[in-house]
Structure I
Amino acid sequence: MGSSASNLRILFVDDEAPIREVMRIELPRMGHDVTVCEDGESALKALDSNSYDVAVVDLRMPGLTGWDVIDHIKSNVPETEVIIHTGHGNMEDAIKAVRQGAYDFLQKPYKLFDISAVLQRIADKRTLTNKTIALESRLKAVEGSSDLIGETDGMQRVKSLVAKIAPTDSSVLILGETGTGKELVARRIHELSQRNAMPFVAVNCGALPENLVESEFFGHRKGAFTGADISRKGLLEVANGGTLFLDELGELDKGMQVKLLRFLESGEVRRVGENDSFHVDVRIVCATNRSLQEMVQEGTFREDLFFRVNTFEIHLPALRERKGDIPALARFLIARYYKKASMPKDVISEEAEVALLEYNWSGNVRELANALEHAAILSDGETIEIDHLPSSILRRNQTLTTSTATADHSSGESKTLRQIEMEVIQRVLEKNDGDKPKTAAELGIALKTLYNKLNQYQAQSIAG
């Protein structure tokens, strides 16, 4: 049986052997996992050891009745949907079933199509619930568009690779320094995939409590451990049909690495405290700022898991390696802060832009976003000037200016920031024998920006 987002775990309870045998065969053919019980006592035992999406319960059975089973479900596992099927029902039973929270009521004899249709509605409802859970998780963070911003060679390679691998179901490993936008790339892969209508669930492996990692991934049954007051779905189950993004994969301990590898090879999930496993269909995208290959050599990361998650590898360049993207990135981040579609080019003054280009950005795009939020607040919605930038960037700018001015002190000259900037441009241009595209790339600015600065410098020289 293939895994599917519509796959349900079903408890089927009936004292009639022929109908139990039919459902033991036919429900798996519909794509579901089924546990069959002959009476109420065995049904309660099954409910105490495993979780089910649906319980199909006969009302009249020897010993515990169907109503007893339903009462147990509603008191202990209310997330389990109940379908009542009976050959002795009447209108009063139907009304009572609705009042006790039953999802549907089927009168025997019924066709397989009838129960298949009810189960499909429950599967659709479960899928919608998972989407809602995933959406609520995403809304906890400030999110903008998942478009990948940048036209430098490094980002063009990233975008090209994302476009090629997104339509597949292959696993992807995203590598890059902290703050380079690994989750953004993962989300873009999901949005360009055939799974884009299903949940995208992101988890930081390094932030999970060590004693709850397995429960977070696989879920748990009520009472499985101290504090497990209710049954809970794991991240793999919530992401069923969609994509699970595992950030900081290298932080998982060896025990959890084994369990993750087993899931990747089988597609099976077993909640903590349960005996039975079930299938989910999830694409795994991983990311890390650590060298997993070095960890494999050190013995802290499993080699078989490394090969399993590394079908495709995407390297995200650090921001200092693609400074030509900073002007466009800055406008995008400011637009996201103001919740606008775009911002004009003059939203950042020329001096402020130069300061952004000269800064090292050890924290990458995340640090740039924080700096621009700081500046946007101080600018009161007006053009961002250099004085609006954080002091760390201003100190870096002042250090560069001072060191250059010191070199020229013997000549007695006092130079402006623009003059210093043009001297740097001229030196790099001469070194590259007048090759402007190469000069722009080395300076980390767009070619158009270089032409604009050269034109401004020429105009000032003529005026002077």
Structure II
Amino acid sequence: MERELIVIGGGPGGYEAAIRGAQLGAKVTLIDEDNLGGTCLNRGCIPTKSLYRNAEAVNSLSRLGEFGISVGEYNFDMSAAQKRKNEVVNKLVIGIDQLLKGNGVEVIKGKASFKGSRILEVITGNGENDIEELTAENIIIATGSSTSEVSVPGINLPCVVTSDEILNFNEVPKSLAILGGGVVGIEFAGIFASLGTKVTIIEFLPKILYRLDEELSKKLTVYLKKQGIKIITGSALKEVQQTSEGLKLTVANEKETIDLTCDFLLSAAGRKPNTEGLNLELSGIEYDRKGIKVDGNYRTTSEGVYAIGDVIGGVMLAHVASEEGKVCVENIYGHNSKINYNAVPSCVFTFPEAASVGMTEDDAKENNVEYMVGKSMFGANGKALSMGEGEGFVKVLAEKESHKIIGVHIMGTHASDIIHEGSLAIQRQLTVEDIKESVFAHPTLSEVFYEAVCACTGEAIHSMPRKNNK
């Protein structure tokens, strides 16, 4: 029997597409060979943030003296932290399973591949009878991404690990090198440095977090170094060797060759779309190493087949995959939905946090956009100082003529929560004046965003006036 809608992949993009399809009245089948929730829930966002919370707690303990609290010695149990992390993940996986069942979505645990146009072969086990052939009116591919392979001699040695493996460490390593200064690498650096690991980051590009606003990247680099994290930029890993003292890494740039020794090396140099094993060519689906090719409505080159999330490349974020999944389904069933990618926020869970949405100053310059900049410091905010979190700032970019807010960049406590005010402002094309007309509760961290908006036109109350402001 032909299915109405089949979704391949149960990650954030896939399961949300399946549920949204069911809400629109479709009979939906979801196929996934792994645990529901995909990389994000099982090996990415959620387990990482669980360990981040452990690191945050350790950081708070080290600062208790600031709040007049004295404690004796304490121990950190990585095994206990792993148990807690797994409980969080399992609870969420069960929750997704219940949501799918509650919405009438049929879930098949198996590996799907194409046999032809909208024809799938699904392997559900090891026996001859564990192969099923399915057809569908529409198919959505949401198979996500996996860690990119790095071509470096010695990269396959036992103590070289991926983000999947490091999430299951039961002991805190004494030393850790991280290949890659993107979000994954930087977040793990902050976590393990807080737990007492000696961390070194190796980044090929001239700066860490290359897509982040230049000012945020520079300031965050300073804070990471203050935490004891060594950062080597503009350098390439040339070789990994196993020695009696641990892993020996040879790192080189135009000026010098550096030898490093560490217990473990985390390879976090990017991700690649999961297209292998899908037999996409049998359905006439065009793709390359960057991912499956789609149009503005996520249609592939094969009629009735769509693709969303990391597997199409682009912005590889869980919340982007989720939104693409919902928008894709809505368009299949007659809606006219779109995503404003300029209003999609991104967050980096470091100490302090960083978050960004919209244009950076470099983006504005490259696109010849005349803009104003407003900035407000957490150090001038009563709530932040009361929390002992006065580090960082909020920076707002607004078009010079229209005063529309086009970019918001934050480094500071709870940046991942505050950034959505900027996202909403960009999505709704709000102006500086629109925000200024709103009343923000006091004392709250959101006042830093408000002050930064007001600073665009030189009207911030809690910032020193500009020298040229009359």
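Every number in this text was worked out from the coordinates using simple rules, so none of it is lab data. Fair warning: this is a prediction, and the values are worked out from it, not measured in the lab. Cβ atoms are built from the backbone, for glycine too; each structure is taken alone.
Odds and ends about this structure:
- Structure (I, II) behind the derived value 0.35 of FRET efficiency 1/(1 + (r/R0)^6) of positions 218 and 250 (r between Cβ atoms, R0 = 25 Å, to 0.05): II
- Comparison of I, II - label where distance in nm of label points 7 Å out along Cα→Cβ at positions 50 and 426 is highest: I
- Ranking I, II by mean projected area of the Cα convex hull in nm², the structure that comes out highest: I
- Each of I, II could give helix-only ellipticity at 222 nm (-39500 (n - 2.57) for each DSSP H run of 4 or more, over all residues; to 500), but the derived value -9500 comes from II.
- When distance in nm of label points 7 Å out along Cα→Cβ at positions 154 and 290 is computed for each of I, II, the largest belongs to: II
- Structures I, II were compared on mean projected area of the Cα convex hull in nm², for residues 58-129 alone, and the highest value belongs to II.
- Test item: distance in nm of label points 7 Å out along Cα→Cβ at positions 82 and 346 calculated as 7.0, pick one of I, II: I
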